[in-house]
Structure P
Amino acid sequence: MAEIKLEISPTAKLPTRLGDFQITIFRDMAEPALEHAVISMGKLDDGRPVLCRIHSECLTGDVMGSLRCDCGFQLEAALSMIAKEGRGALLYMRQEGRGIGLFNKICAYKLQDEGMDTVDANLKLGFGADERHYGLCGHIMRAMGFNKVILMTNNPAKIHSLSKHRIEVVERRALEYGRNTYNEEYLKTKEMRMGHLLHHQD
């Protein structure tokens, strides 16, 4: 396993409309410009599995409310579930556009406007279908004091990656929110071409 050196900020209070959280920032010193956040609630280092979401940054969905994806819906749902539980963590990872960055994501959107699906658009731009990696998440989780999670995800790749990095996924909870006429084909592509576990939508 590659050695990762983390720089960790102090933990501060983060009151939100969904609940009173805390926030901690992590930097991998190999890529210090990328600052990842852990938004947490409750005591995480007591040995019990932690309700957890790994959420990749999505400016258009998380901030602007775009209907082209389900990211903003998943972000709010995950934080709401943590607040209801009173304990949990959301890792907000700086992996915009499945790891290709905001500029290239918008280039991919243009290709999708012209008829490509999200996978073919990424490939046309010279990237893999999904350029994200989750090994750093395992280091961050252990730094936060836990190595067992109840993972809120529809993406089996996250489960497999965490398992390789000494994080035990004791349960998966589906996080299916935000289906609409604008993202119907996008969600179908995630299910049919990327193996996401999508069975029903709220």
Structure Q
Amino acid sequence: MSVTAAGEETGRIGPNAILQVAAALRTLTDEQTTQQIFTEAGLGRWLDEPPEAMVPENNVAALHQTVRAQLKEPLARRVLVDAGDRTADYVLHNRIPGPVRVLLRILPPALSGPMLLRAIQRNAWTFVGSGDFHVDPGRPTILRVEHNPVINGESASAPVCHWHATVFEKLFQRLVWRDASVREVSCMAAGDQFCSFEVYYRAR
């Protein structure tokens, strides 16, 4: 199963990939560091005038990669995890209707898990831009992002897609099973063919 950027001439990603990084930086660092990182990424204007619509994927890549380049570990990871957590909160409260949230929470995981996966797949173009998103069912379920634009050209010794992994994990924890976990097991930045995430949740 594959989802692409739905006909976009240039890949675009939802603005929370920018907005929530700003919020995380301001919480975990300070205003000066936040300004420096956004300016270095060429996005300083968005601190004063935050984007309200889909943004070019190369802007998202520039910001996320600048966070990793400018902040030492584990702070860079903490910032992107926090941004992913905030993004998932936004999705939960603004993109998933209340009755659907209630339904997913009362259904057994064997039913709510596949339902959430289908919803993620339908909306994948909002977080993978021009990349391709695939779901490989099984135990564990594997989510794959091919041609991931957020890490385009980046090199790392280990997987770095903390924002994506955190968004997936929190959605599963809040809607399917509170002990669900998501782990990135391959990453294009680390030299792998694609970015993949293992999703573990109770089967029944």
Structure R
Amino acid sequence: MKNIVILISGGGSNMAAIVKTAQRDDWAGQMGARIAAVISNKADAAGLEFARSHSIVTEVIDHKVYSSRAAFDEALMQRIDCFASSNSSVVVVLAGFMRILTPAFVAHYAGCLVNIHPSLLPAFAGLHTHQRALDAGCKVAGATVHLVTAELDHGPILAQAAVPIIAGDTADSLAARVLTQEHLIYPRAIAKLLQN
């Protein structure tokens, strides 16, 4: 069995899309994969309620109570590893998890740590991607699913979706259109990773 642990910090719309797809497409029966837990670094993350309503284990590990980024990541790692055993592996999915992870954490989950970024990487790594694309006069924006490496937003690309920029677009309107594509490509990319 492959256990998927999803990390969120907020509303968790990508997490919800993954959960719905996993249930609709019977990932457990078809691929031997289940969403084992949703973990947030914020107790008030709205996505936790969605996960609970779908009978998924939820946990909060508040980064503010740890003395360092490394200490938080170590605690998070220990908790995630509880979902692995001799018969199961863990895939860690970042779905709006607003923490930069330490190299030790990334190395621990090398090859099974996945993220989605709201740009067509390698363009516009980091924050404020939609406004930066508009400011640069881009004709196309989009989203990228990638494996996480120690270099921020630079891991091997698993999937991308392009979204045209239209006249009058704002960062918010563009973000909303990109998000609809994120909800489509993220579950697909995870399913493909699980099958491999």
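Every number here is computed from the coordinates shown, using simple stated rules; none is lab data. Quick caveat: nothing in here was measured; it's all calculated off a predicted structure.
Using helix-only ellipticity at 222 nm (-39500 (n - 2.57) for each DSSP H run of 4 or more, over all residues; to 500) as the calculated read-out, with -15500 as its value, let me know the right label among P, Q, R.
Working: P: -9500; Q: -15500; R: -11500.
It must be structure Q, since only it matches.
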Calculated from one of P, Q, R, Cα extents along the principal axes in Å reads 50, 37, 29, and the structure in question is P
A value of 14, 39, 32, 14, 1 was computed for P(r) over Cα pairs in 10 Å bins from 0, in percent, for residues 68-163 alone; which of P, Q, R is the source structure?
-> P
